[in-house]
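Alright, structures below, take your time with them.
What follows is calculated from the coordinates using simple rules that are stated; it is not laboratory data. None of these values were measured; they are calculated from a predicted model. Cβ atoms are built from the backbone, for glycine too; each structure is taken alone.
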Structure P
Amino acid sequence: MRILIVRLSALGDIINSAPILQFIKQAYPDAKIEWVCEEGFAPIIEEHPLLHKVHRVSIKRVKKTKSIALLMQNIKMLRSLGKYDHIIDLQGLIKSAIVARLVGKNIAGFAKDSIREPFAANFYQHHTHIPYAENSIWRTCVLASDALNFTLTKQMLLDKEPALKMMPIEEPPTDAISFVIGASWPSKIYPKEKFVQLAKLLKAYKIVLIWGSEPEREDALYIEKNCENASLAPKLSLSELTSYIASTQLCIGNDTGPTHLAWAMNIPSITLFGPTPASKMIFETKTNLCIESDSVVDPMKLNREDFSIQDIAPEKIADMAKGLLHDQFLSF
């Protein structure tokens with residue numbers, strides 16, 4: 001059986017979709033699974049041992065450069081992939097549906113009443129009904145299991161194996177806590193001053209600061225300067241990032257891809273939420289928890305001007321972190 005998964009972006013969504021690979025392989029051990037991914041995010045998934053191949057597309061670059069030649073190059077590549085028994089659009093957007101349709105016709109996706117861009121459903125032959133407000137990770141699982149006709153339970157998701165490949169890295173941050181201090185929206189970012197307070201409340205632990213851009217590096221330097229127990233992580237590639245976070249004992253961060261890596265790799269985590277809905281964005285476990293602001297969030301209409309994450313008390317995060325670390329110590 002040849003299966004193609006379409007999940008173009010973003011980083012956190014690709015990470016949260018990765019566990020489905022192990023469940024497909026459990027149901028169909030001989031299946032050849034391939035993945036279509038936006039080129040910038042491909043390194044997070046392309047070395048996955050359960051994937052036969054990852055195909056890179058450059059839709060963002062086409063949009064930015066308005067290059068017809070590059071667009072035609074992408075179309076030619078997609079049309080050359082050959083025949084698949086199943087094509088599954090996990091993203092559910094018009095652009096991902098078009099990408100899937102350029103490959104073939106046997107496409108499974110979300111139904112019109114279960115999707116943010118209902119027109120995308122017109123490209124699918126098989127439709128799965130599940131509310132858009134439902135947890136996004138579980139939605140992915142329901143769609144894949146429905147499309148491929150196998151049983152998947154929430155308990156199986158709780159008992160998952162680490163979902164991405166570990167790569168060798170120099171000086172893994174063993175016994176450290178990682179802070180993921182950046183995010184794609186300013187309103188999703190916990191203030192650097194409060195990260196300083198949090199680090200001081202966790203003064204018994206070594207803290208490494210994960211950064212991915214120059215503004216994030218500047219914030220990390222501020223935190224490092226004001227905390228004796230905090231230091232910058234090195235500049236990391238996407239593949240190194242997985243192994244780095246998976247080497248820590250706890251990850252605390254904003255609602256963003258690197259924080260979700262901890263959940264994917266079965267590392268304890270605390271995810272901080274303000275303008276985005278925790279119930280949709282994270283699949284909580286006993287060791288992967290979240291703290292939400294008091295804001296009321298509409299998953300169908302997110303408010304990027306909601307900066308309520310700034311009101312979360314560092315003491316609340318520290319108490320939860322100490323509880324997770326204590327439980328982790330007792331488990332050894």
Structure Q
Amino acid sequence: MKILVTPTSFGPAAKLAPKEKLLTFADEIIYNPHSRPLTEDELIPLLEGCDGYLAGLDFITEKALSGAGRLKVISRYGIGCDRVDLDAAKKKGIIVTNTPGANADAVADLTLGLMLSVARMIPMLENSTKQGEWKRNTGIELGGKTLGLLGFGMIGKAAARRALGFGMKVTAYDPYMDEKYAKDNGILSCSLEEVISGSDFISLHLPLLDSTANIIGKDSIAKMRPGAIIINTARGGLIDEEALYRALESGHLGGAALDAYEKEPPDASVPLYQLPNVVTTPHTGAHTAEASLNMATMAVDNLISVIETGECQFTVNR
């Protein structure tokens with residue numbers, strides 16, 4: 001039994017109980033040699049002869065799967081599957097699974113941390129203070145502001161709970177809106193246009209699909225409140241980064257915080273990432289000890305379940 005494991009937090013040095021379970025189950029485990037998401041060309045030789053694949057944020061294309069003749073399962077270490085060609089996997093009889101909810105609290109924590117970082121310019125102030133300066137700036141408070149959530153799944157709900165604790169008003173849009181949860185928790189269910197035009201902070205928690213690509217673009221940004229702040233802990237393709245840059249440079253938007261990018265890793269020389277009111281983190285929303293354990297447990301159980309029984313309750317490409 002040969003298994004490819006690519007998430008960096010599940011590497012050779014990781015001390016996780018689910019890893020011991022996988023070591024007992026597999027005859028051979030191959031780890032990510034690059035410590036970053038893998039390209040399709042890098043995956044081809046690594047997948048050769050593998051029965052299972054515990055996958056990080058790699059680019060799992062039809063080409064990447066071309067030589068994976070023995071592969072039975074792609075067990076995503078996380079929830080998003082936008083980098084997996086689900087149709088190509090299905091045609092090859094490969095089951096794709098994910099780990100819904102495993103990292104919801106971790107990503108929601110980062111979301112609120114990024115909101116505070118931009119609102120109070122924490123990274124800039126920290127850097128200047130360490131350099132011996134004594135700069136102060138006038139930030140804004142979260143209390144009394146409106147947080148608009150685009151996406152109201154487990155992560156969106158977790159972010160909403162935290163924002164309510166800061167005294168924020170929370171609105172949300174989701175094509176499959178949980179109306180009961182929203183009503184029971186004092187969250188206003190709104191249209192996409194209402195969230196975009198009526199929020200002081202807009203936080204993205206949508207999957208990357210054809211229908212959501214560049215959902216934050218020139219036209220939607222033009223409808224936002226002057227000084228609005230955008231937070232993205234979901235997927236980079238949700239934002240037209242050139243349009244975002246223009247809106248920040250012009251002063252129409254007050255700031256942005258990005259944990260996901262159109263290109264990953266991003267090119268640090270891109271002007272957007274150099275703006276003082278833009279906070280950047282390296283797609284680290286799920287990188288907590290608790291989330292890593294949760295995702296590892298579910299991902300390993302999913303992988304073993306498919307190999308042993310051909311079934312998994314978290315299959316995404318039925």
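Assign the value 13.4, calculated as Kirkwood radius over Cα pairs in Å, for residues 10-81 alone, to the correct structure from P, Q.
Matching structure: P.
Compute mean count of other Cβ atoms within 10 Å over residues 138-145 for each of P, Q and report the one that scores greatest.
Largest value of mean count of other Cβ atoms within 10 Å over residues 138-145: P.
Can you tell which of P, Q yields 20.1 when mean count of other Cβ atoms within 10 Å over residues 106-113 is derived from it?
P
Which structure, out of P, Q, was mean count of other Cβ atoms within 10 Å over residues 66-73 calculated from, if the result is 17.8?
Among P, Q, the structure yielding 17.8 for mean count of other Cβ atoms within 10 Å over residues 66-73 is Q.
For which of the structures P, Q does the calculation of relative contact order in percent (Cα under 8 Å, 6 or more apart) return 19?
Q
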